[in-house]
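Please treat every number below as a calculation from the coordinates, not as lab data. All figures in this text were calculated on a predicted structure; none of them were measured in a lab. Cβ atoms are built from the backbone, for glycine too; each structure is taken alone.
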Structure I
Amino acid sequence: MTSAIPEKLKSRTIVDFLLPHWKALTLALLAVVGEAAADVLQPWPLKIVLDYLLQSKKPPAWMALPLHWIGPNKLAVLNFAVLAVAVIAIVGAISSYLENYLTTSVGQSVMHDLRRTLYHHIHRLSLAEHDEKRTGDLIGRVTTDIEAIQSFITTALLGILSSVLTLVGIIGIMVYLNWRFTLISLAISPVLFLVVYFFTRRIKKASRAVRKKESELLSIVQEVFSSIRVVKAFAREDYEERRFERQSLENVETALQARNLKGTLSPIVDILVAIGTCLMLGYGARLVLAGQLTPGGLVLFLFYLGMMYKPMRDLSKMTDTVSKAEVGFDRIREVLDTESGMRDLSTARPAGHFKGKIEFDKVSFGYTHDQLILKDVSFAIEPGQVAAFVGPTGSGKSTIISLVARFYDPLSGQVRIDCTNIRNYTMKSLRQQISFVLQETLLFRAPIWQNIAYGRPEAKREEIIRAAKLANAHEFIMEMPDGYDTMVGERGVTLSGGQRQRIAIARAVIRNTPILILDEPTSGLDAASEQTVFEALDRLMKGKTCIVIAHHLGTIRHADIIFVVKDNTLVERGTHDELLAAGGVYSELYEIQFRKEEPEAAMALGGKE
């Protein structure tokens with residue numbers, strides 16, 4: 001019963017998600033009609049007993065045929081009433097079951113479709129849009145907001161229709177029996193609807209505030225749990241608990257304000273209903289005493305009055321469900337209406353196998369035009385070359401690799417691979433030919449083999465093992481309890497830094513792409529782990545165009561070309577020896593770095609003596 005995700009996500013109303021389930025909804029609608037009819041007919045057997053059995057009145061013409069089959073005496077009237085009670089109850093029960101089953105099925109299917117659509121869209125947002133949004137808030141929209149819509153479909157969508165049909169049916173029969181009496185019983189209805197309308201608007205506003213506070217609370221929880229090592233390292237547990245408690249109390253206060261509104265509506269409705277019942281009971285009793293209304297008619301009216309106010313109460317209670325669903329869908333639509341700044345051009349084509357030539361032609365980039373991170377950068381890396389980028393922190397080195405993979409688009413200039421602007425390639429085909437080994441290696445909570453094969457899930461077991469051996473990871477993997485089937489802790493925390501890096505290298509090996517990007521791959525590793533990782537990287541880099549971001553200049557001495565980035569532009573380029581001989585920025589950085597390392601090494605040696 002699930003529908004396909006629309007390619008351009010044009011669905012902007014809940015109706016778009018309900019239409020694929022129109023058959024189930026039609027059957028549910030018929031069940032609602034049956035349920036409403038059963039509710040409307042429920043009091044009639046009692047009227048038949050009171051008026052045509054106890055009062056000995058002559059049965060109406062419409063009862064003649066069934067009484068002819070059952071029998072003409074009073075016992076037949078009783079049997080007819082008993083049979084009617086059973087039939088009405090069976091019809092009502094079957095209709096209620098079908099309505100609940102079908103609406104629950106549709107609600108679950110729509111929830112699944114919405115969740116897939118939203119998750120699909122979030123994945124297609126650019127990194128710039130992800131940088132602006134809080135992860136906890138997005139999680140809330142994928143879970144809580146969609147659950148609110150599912151609850152609306154299950155309990156309120158056809159529930160509102162059922163209540164309206166029951167209400168219309170009851171009023172129609174009451175008008176047929178005695179229109180003056182009906183007008184009196186409906187005297188409070190306008191006041192009731194005005195009260196409900198007034199409270200509905202305020203409840204919706206309060207629901208939005210509650211949902212916002214819930215998202216903020218979820219964002220704090222997600223942020224702290226994902227950074228728990230930093231929290232513990234700085235002994236900030238007490239601070240984070242106070243921050244959580246403060247946000248939680250704000251959430252409680254907002255929720256109580258919303259609950260107060262909802263709680264106020266229900267007793268007001270009950271009081272208005274009681275007033276209407278008093279008016280009807282007083283007037284109806286006078287009509288019975290005056291002989292203008294039968295006792296059965298009065299009892300029927302009182303039953304209908306209670307039944308009439310029940311859907312009114314139900315409709316008033318559904319305002320909360322409807323408000324939450326409206327707020328939830330508005331929040332979901334905010335995400336769906338966010339147009340990604342990174343999209344394939346209509347003329348984009350899948351990239352063929354890259355040779356690996358990378359060019360930047362007068363590229364400038366910044367998150368705003370006022371603050372450029374790169375200014376008029378031009379360079380070329382030939383196929384198979386190892387190119388290193390060095391420079392002070394914040395000079396724009398990591399931005400360059402983000403532009404190569406088209407995580408962002410330049411504000412001006414072109415990034416070309418094999419002499420073609422990368423915007424002319426589809427993003428998926430472009431990134432399928434680039435492998436990354438990053439400074440921060442993120443692993444998923446999954447078996448080791450699955451983490452290695454993440455970029456190429458169809459890889460065979462033999463290929464995974466071969467990649468691990470090339471990455472110098474096979475030995476430590478086999479020492480683990482379950483070998484390649486060992487579960488990795490969330491974000492890879494159960495492994496050492498060197499082990500994580502070697503799995504990341506294995507992940508890059510198995511993809512075997514023509515372009516390889518290394519962003520500080522040995523940062524934070526001890527000497528032994530660094531040496532092991534370097535050996536694996538040497539194997540990985542053979543025959544590939546490699547871009548290396550490095551702070552430790554000793555690791556890039558043998559690069560084919562080194563680019564020096566400073567003040568957001570390229571200031572030098574050349575080999576290690578050429579740049580040292582030039583005596584420029586690179587030479588200064590190299591001298592500072594190794595002048596600092598020599599006394600540190602001497603101190604370390606002194607400490608061992």
Structure II
Amino acid sequence: MISSQYLNLLRNHIDITRVPFSDRGSRLLIYREKDDSSLFIKLAERLTAIEPGLDAYRLRPPFISDLIFTDEHGKKLEFEVTSFPHKLSFTTQLGEIGLVFQDRNTVSIGLPQQKTIGIKFHVAPQFWKETEQGGHFKFIRNLAYTSNGESLVNRITPEDGGYSVHYLVKAGNDCAFAISIAGNSDLNHDVKPFSMSSTASEQRWLNWYEKVPPVLEEYQSKYAYAWWIMANNLISPRGVVAYEAMTPSKINYIGLWLWDSAMHALAFRHVDCNLARNQIRAMIAHQLDDGMIPDAVYDEGVIAEIEIPFRAEVTKPPILAWAALKLHETDPDEEFLKEIYVPLVRWNAWWFSMNDDDVDGIAQYNHPYSSGLDDNPLWDYGMPVESPDLNTYLCVQMGSLAMIAEILGMDAEAEMWRRRTTAIVHRMIEHFWDEEAGLFWAMHENETIRVVTPFNLYPLWTGQLPDHIRDRLISHLTNPDMFWGDFQLPSVAYNDPHFDPVTMWRGPVWVNINYFFIEALKQIDQFELADQLLKKTLHMMMEHPSIYEYYNAMTGEPPPTAADIFGWSAAVFIDLAIQASQEAENERTRERKKRKDR
């Protein structure tokens with residue numbers, strides 16, 4: 001499928017009442033008010049110097065609100081909108097109005113030729129807050145608006161703590177309004193002819209889609225949408241964000257998160273391996289002196305410690321080496337492996353030196369959020385927790401480090417890492433395995449945490465379990481009363497008393513976990529089970545208009561609290577759709593060969 005067909009597949013698929021129209025690298029998010037012919041613009045920025053707090057940016061009101069198009073008398077123009085990845089088109093009684101990104105800080109609004117047309121909007125360039133002993137005002141961002149049409153009315157009125165703008169022009173040929181939002185030095189006052197901005201925008205997206213591998217027709221619509229999410233969620237370097245990198249969701253998660261970045265790299269390797277490598281670089285760039293890599297990075301700082309539900313250091317599961325090796329398989333780059341090898345070795349050492357209080361060779365989580373499974377019931381009984389999932393990640397990471405060391409010609413070091421993977425598997429069996437239950441239990445203060453989750457089955461991923469343990473885990477995994485239901489895999493077993501199908505990590509399906517199990521099953525030659533889980537994951541995601549953070553484990557629906565346009569879910573869909581399509585092609589090739597041999 002050529003790239004233009006992908007753009008057409010997404011005609012009106014992007015619902016800007018729910019998700020923002022944005023562009024690669026931009027922090028401007030354009031929405032339509034529900035059931036109204038008006039727009040608003042939010043900023044995908046934390047701005048913690050203005051308003052501290054983990055979630056303050058989610059609650060911040062729009063920077064521009066009540067943005068409407070008007071006729072020559074200032075009367076609001078009603079519109080119908082048609083959306084594409086590269087452009088919004090508004091049908092009004094005066095003709096078509098277009099909207100594209102002229103650059104990452106500037107929105108260009110194309111005007112019908114030879115019409116008198118205006119815009120009105122309210123902008124709040126300051127944040128203000130009353131305090132017990134006074135109040136404060138803080139600067140948010142600057143705004144510039146202009147046009148290459150003939151200016152007729154240009155009025156700014158202080159109103160409601162901000163300013164109302166009415167700007168009316170006589171449009172000639174190829175005219176546009178330009179609205180630029182940025183810091184002082186970044187404001188753009190240039191207005192390009194709209195056809196130029198529109199053509200450039202379309203070409204950017206055509207170039208993006210030109211790179212994507214082909215997939216089966218049944219996956220193409222959701223696949224195109226997933227690739228739109230991958231580009232739409234990218235932000236440009238700013239502050240401590242040192243590389244172009246992807247936020248999990250420009251709506252809900254502003255910044256870069258550690259294990260999300262590894263998952264994002266899986267998809268980017270199919271179109272731009274350097275962009276994929278930069279997802280890893282962006283996190284390693286902020287490694288701490290003791291070897292820990294922080295949980296998250298955003299423009300103004302890093303999150304390496306958190307206060308809820310209690311104060312402790314916070315990171316995320318160690319899967320960067322695993323992701324880096326997948327990039328190398330796609331596009332070999334020994335220099336990149338040299339660049340990241342020592343930082344990853346230091347990170348691995350941190351897990352064992354700073355997260356093993358009883359020095360028993362089993363690493364622990366000291367904060368629930370370091371697991372990535374924030375509210376999973378495994379953490380309900382107190383911290384720290386020694387958990388099979390963490391030690392499986394470390395086994396996979398050390399196996400990846402062994403392969404990286406071998407590629408770099410460090411054979412003795414590679415063998416050392418392989419011995420360590422074998423040792424940690426043996427240690428997990430000694431420490432976590434319950435022969436009667438057939439599960440690897442997590443532990444708190446040497447007491448078993450009797451909560452059944454897929455993470456009790458994680459050591460399957462090591463590929464090194466004795467046959468009888470492997471078979472017991474597979475029997476649990478494929479038990480429809482536990483995990484192998486209509487929607488797979490629940491983050492808590494269906495028959496566990498803690499199971500809640502809609503609350504984050506307490507039961508919903510998370511497709512990144514499915515991805516790990518698909519890989520684990522293939523690794524132990526359970527190809528049929530892997531194929532079943534792969535196809536069930538894809539089909540569950542294809543049932544819904546967007547791509548979400550997690551899914552109800554009983555209905556497959558996205559719960560209201562699940563983030564929309566979620567990055568690693570899009571990345572997983574892309575990678576699994578490519579896998580499924582390649583396997584289908586391989587099967588066709590095998591069938592052709594059989595017929596030829598007959």
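To test your reading of the models, identify which of I, II gives -20000 for helix-only ellipticity at 222 nm (-39500 (n - 2.57) for each DSSP H run of 4 or more, over all residues; to 500) when calculated. Working shown, then result.
Numbers: I: -20000; II: -11500.
It was calculated from structure I.
From I, II, which structure was mean projected area of the Cα convex hull in nm² = 31.1 calculated on?
Computed on structure II.
So mean count of other Cβ atoms within 10 Å over residues 409-416, computed for just one structure, reads 16.9; which one of I, II is that?
I
Going by mean count of other Cβ atoms within 10 Å over residues 25-32, which of structures I, II comes out largest?
II
Tell me which of I, II gives -0.78, -1.00, -1.10 when you compute log10 I(q)/I(0) by the Debye sum over Cα atoms at q = 0.15, 0.17, 0.18 Å⁻¹, for residues 241-392 alone.
II
In terms of distance in nm of label points 7 Å out along Cα→Cβ at positions 193 and 561, which of structures I, II is highest?
Details: I: 7.7; II: 5.4.
That would be structure I.
In terms of mean projected area of the Cα convex hull in nm², for residues 177-216 alone, which of structures I, II is highest?
That would be structure II.
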